[in-house]
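Presented below are the structures under discussion, each in the form of structure tokens.
We did not get these values from a lab; they are worked out from the coordinates using the rules stated. These numbers were taken from a predicted model, which means no experiment stands behind them. Cβ atoms are built from the backbone, for glycine too; each structure is taken alone.
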Structure 1
Amino acid sequence: MASDRARRGGSVRCGTGAPEPVSSGGHGSVRSGVDGDRRVTIGVVEPGLLTTVQDCGRWGSQALGVPVAGPMDGVSHRFANLLVGNQPDCATLEVTLVGPTLEFLAETTFAVAGAEFELWLDAQPTLANTPCHAGRGSRLRFGRRAGGARAYLAVAGGIDVPPVLGSRSTDLASGLGGLAGRPLRSGDQLGVGQWAGRRVPRVPSPAPVTLPRGGATVRVIPGSDEDRFSPRAMEVFGQARFTLGPESNRMGYRLRGPSLELVRTEPLLSSATPVGTVQVPASGQPILLMVDRQTTGGYAKIATVISADLSVAGQLAPGDWIAFEICERREAVAALIALEQALMHA
């Protein structure tokens, strides 16, 4: 996903620059931010199922074996930041399947994008995909989920936790970034970066990601090991529906469906694994690699999800179906350009 372009308007910067130590808040909780309580802006009342701090990812350390991490739905992450005037790489909260209850300890502007949740601010329903004002002491509660799997909460200034290797993203497998490398817990407190301007962004409409409801078809380009599969396997891959297994997570989706036959089974040298790579082990059951994936892999690569459709894939949950439509590279490039233009003109 090409991003991290300069944001139009330049009204908000993220965080405070140099990383600061994280101190314990007691009972397993953590406080982030600097300058004492003045910077603590969000308290975690209920953490939700899996709520983590994510920015655009930990790029530049893959040669050291460090995963990129970052948002599963990068478009909705950027969209939420746009709504509150942030730069696209400001850290947000990624909310997965069951949302949290948060208390704003200072007046702020926030926006929620991505998965469709019922949202309640001080017991009053509030809207997603639009900037909202929260007063000191206000509580935001995520209710029933109607579509998609992951929502993104952006606050003006961005979530401020200490960067690790240049990123605030939480890598759960490695225990890096975010709050002590883990999901949020009740009692955690989060800092927010300084607001550098007062420009109110326009409200983009509609939201840029079509949320899957039970499943989605994503476009792919053939992988580097296409010649290791039988013609029948390629045909089945482009026609079948696969189901996300219960062990699917931010590292990857283990897919269940028809077996994809390998006609060449000699060992492969490990090679780089871009996000969206579809690998096929000896079992014939494909694995779709996501943002917390390992940096290299040695399974045969049958295809790669195009950048423009990665966010749709990132909104799938275990039990959902996924289908793959093989496309040409020029179509993949055109789709990404169209998506970037939609965000630029939002």
Structure 2
Amino acid sequence: MHSCIRELAALTLIGSTLPMAASASEAATTYPVRPITLVIGFTPGGGTDGLARILARYLADELGQKVLVENRPGAASNVAAEHVARAVPDGYTLYLSTRSNTVHKTMYPHLKFDLGKDLLPIGLLATVPNVILTGERTPIKYVRDIVTLARTYPATVTCASSGVGSTGHLLCELFQRETDTAMVHVAYRGSAPGFVDLIGGRVDLLFGVLPAALPYIQAGSVRPVAVMSRQRASAIPDVPTVDETGIVGLNLDTWFGLMAPAGTPPDITRRLNDSINAIFLNPGLQRAFTEQGYVAPLQPNTPETFGTLISTEIDEWSRVVKERNIKPG
């Protein structure tokens, strides 16, 4: 009798789990069935925002659903990252991560999420060169001018970035180390307000991504001093690389990637990875990338290769943060 009851209970349990399993499988197969939200940690108008809106347009076509960009600036993009880390892992809330996220694990020891555990890598989205920029009101035209001023007037020259721990901030710190200078870092919540102050003469330099800088360069309101990549940027071919100016080793592009909450079903992450790699073949996206200074990632571009990159950079930037004593603002 007891044996029959146990068998009946077991069959009932199995039967009750079958619809759940079928439902999860069906959800992954039909995904997406409603709009997707792409969360970014910066204000509208900056380089990350511009990239997000390009990608959202082409991903929407590829996936057959709207992709909505949601700006959640704050705490050097950690507000946005934590929001996605705490979201339901169903593929409908995604995070556009940047290289700076790998820095924050060391800089912010009390974060309420773990980049390597609470967010799942899907794939790289783009890389972009960084540029040293100055306003038209300053006497700075060349890298040597920056070095001369910073050595003559220590801790007086100001260098702006899109936030504490951003790639621009790290480049400002590395520039000081390599040139034996001392400057004052000014952190903004995104690059757009930094450009306002650069143009207005309230900061001397800005270390930023090329796509965000291009409209200001083309308008003649800011001056590009050097490109911090191994090669000159096609959008501003007359601007030298930092290597060409005699400062070797400051070649650091900014990368952007797509992440989802941990626990997102593998079928959904594969669908998303396939979709981002598919849109890189779209001529329209290729034109947009070329015009605005973005570079598509090298293949293979898989969740595994992106995850390895994240792990490697967390270790590398941990050393830089400790060496330069970089602390949250």
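Ranked by mean count of other Cβ atoms within 10 Å over residues 209-216, which of 1, 2 sits at the highest value? The maximum falls on structure 2.
As an exercise: FRET efficiency 1/(1 + (r/R0)^6) of positions 113 and 137 (r between Cβ atoms, R0 = 30 Å, to 0.05), calculated from one structure in 1, 2, equals 0.80. Which structure is it? Only structure 1 yields this read-out. Looking at structures 1, 2, which one was helix-only ellipticity at 222 nm (-39500 (n - 2.57) for each DSSP H run of 4 or more, over all residues; to 500) calculated from, given that it came out as -15000? The correct label is 2.
Quick one: volume of the Cα convex hull per residue in Å³ came out at 126 when computed from one of 1, 2, so which one is it? This figure was derived from 1.
To which of 1, 2 does the computed value 76 (volume of the Cα convex hull per residue in Å³, for residues 153-216 alone) belong? Don't skip to the end; give the middle numbers.
Values: 1: 173; 2: 76.
So the calculation was done on 2.
Quick check: 29, 27, 18 is what I get for Cα extents along the principal axes in Å, for residues 89-144 alone, calculated from one of 1, 2. Which structure matches? Corresponding structure: 1. Name the one structure among 1, 2 that relative contact order in percent (Cα under 8 Å, 6 or more apart) of 25 was derived from. Only structure 2 yields this read-out.
Quick check for you: by mean projected area of the Cα convex hull in nm², for residues 169-264 alone, which of 1, 2 is greatest? Intermediate values should be presented prior to the final figure.
On the way: 1: 11.4; 2: 8.1.
Going through 1, 2 one by one, mean projected area of the Cα convex hull in nm², for residues 169-264 alone peaks for structure 1.
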